[in-house]
Structure P
Amino acid sequence: MTTATTAHRTAVAPLTNADAELLVATARTAAEAAGVTVSVTVLDAGGHLLAFRRDDRAVLISGETSTRKAFTALQLNAPTADLVEAVQPGGPFHTLPTALDRPLLFIAGGLPVHRDGRLIGAIGVGGGAPAQDHGFAAAALDALAG
């Protein structure tokens, strides 16, 4: 290949199992500090499960909601908290939840994970109030970035 046809690409390290475990542990620690039991899901850039943990006392559906929040954040490359209004009547994504045969969930608690500006995965937290879940996921991203 010539230089003219070769695009300059910088390799970005993928989300690793160690990264996923850090995200889960940090989100759970933040939830425990708030007295909330949660489930945490971490997906890689391809949507594959890297890590999952449901607290013993977390409501059973939290496992499903954490996974769907992570999937939604990954697929749309956006925090699920930012998408809640978009699916309301009159919003640009109003029909999206029913138009696709995908496990999307537009409730706060899902965040995309980026490294060097590239999407490498997502985290979803379920079990608390939506704002709490968002905060727990954000604390996990802060730990990964730190």
Structure Q
Amino acid sequence: MSETWDYQIRITLDDAFAPVARRDPDDPALAPLAAVLRKHDARLSCQFDAFAGYVAEAEAKGTENYPLYAWTKATIENPAKEAKYIKSFTLYVGGAEVYARDLAEALEADLQPLVGGAIVTHLSKHDTNPANNPQPPKRYRQ
């Protein structure tokens, strides 16, 4: 029996466009990207902002219930990782962080022509198979 995984599309934006996308994803400068996102009922979520939100929530509610807290906090406090993740965006489809393969592939296909252009520098598709996803380093495991 084969496993059925959900998927997620992530994109990296050019240095000039990442702050625009974080501030106002409907900015006219992002029109080609915004058109694809609208077509797929998708929205951008900056990975750095999501990490910072996770850390803030954990600190407000108690870190003991947030198993990735220490690793995530170390990530957002590392200037090199901040520089990477501030340009990296997860695409939510229909409000969902992960979604069916056919939705991911359709979104990926429509985004592909933008990759390497002025706005999008990189695109990747990830699945929910734990074997394909990074695990916290040993020092951050509870």
Structure R
Amino acid sequence: MSTTIAVTPLTTQDAEVLVTSARRAAEAAGVMVSVTVLDAGGHLLAFRRDDRAVLISGETSTRKAYTALQMNSATADLVDAVQPGGLFHTLPTALDRPLLFIAGGVPVHRNGRLIGAVGVGGGAPEQDHGFAVAAVEALVQ
């Protein structure tokens, strides 16, 4: 007998938790950021750019979230794969919607299923990754 376990999709309430948690982590570090949350279909659930965040951070946070979602992997773990000779070297330019292989995008899972992704832009890549991880950890609690 086969059983199927329903997994609750990422909700707007979840998205608000992710945005708030990422922004709190960034604020504690003194960094102004943009945060993007996408659902499993790649649709925008939430977006927030701090008033003084660099303008490009809105675009980078969205592309990082999209990349984490499509690859089901933190973008920090994929940076080497797109370097010359890497497994995904041509992937960033192979798709209609550009991927961004810079740390700061993290997939969101529930009960082992991919339900969305969060992307953070505005700080150094390692900082953005830490803020995104903090957001996902806050959602899981």
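When you work out distance in nm of label points 7 Å out along Cα→Cβ at positions 13 and 37 for each of the structures P, Q, R, which one comes out largest? Can you show the working numbers first?
Working: P: 3.5; Q: 0.6; R: 1.1.
Comparing P, Q, R, the top value of distance in nm of label points 7 Å out along Cα→Cβ at positions 13 and 37 belongs to P.
Work out distance in nm of label points 7 Å out along Cα→Cβ at positions 53 and 125 for each of structures P, Q, R, then name the structure with the largest result. Provide the component values of the computation, followed by the final result.
Details: P: 1.2; Q: 2.5; R: 1.9.
Evaluating distance in nm of label points 7 Å out along Cα→Cβ at positions 53 and 125 on every structure, the highest lands on Q.
Every number here is computed from the coordinates shown, using simple stated rules; none is lab data. Quick caveat: nothing in here was measured; it's all calculated off a predicted structure. Cβ atoms are built from the backbone, for glycine too; each structure is taken alone.
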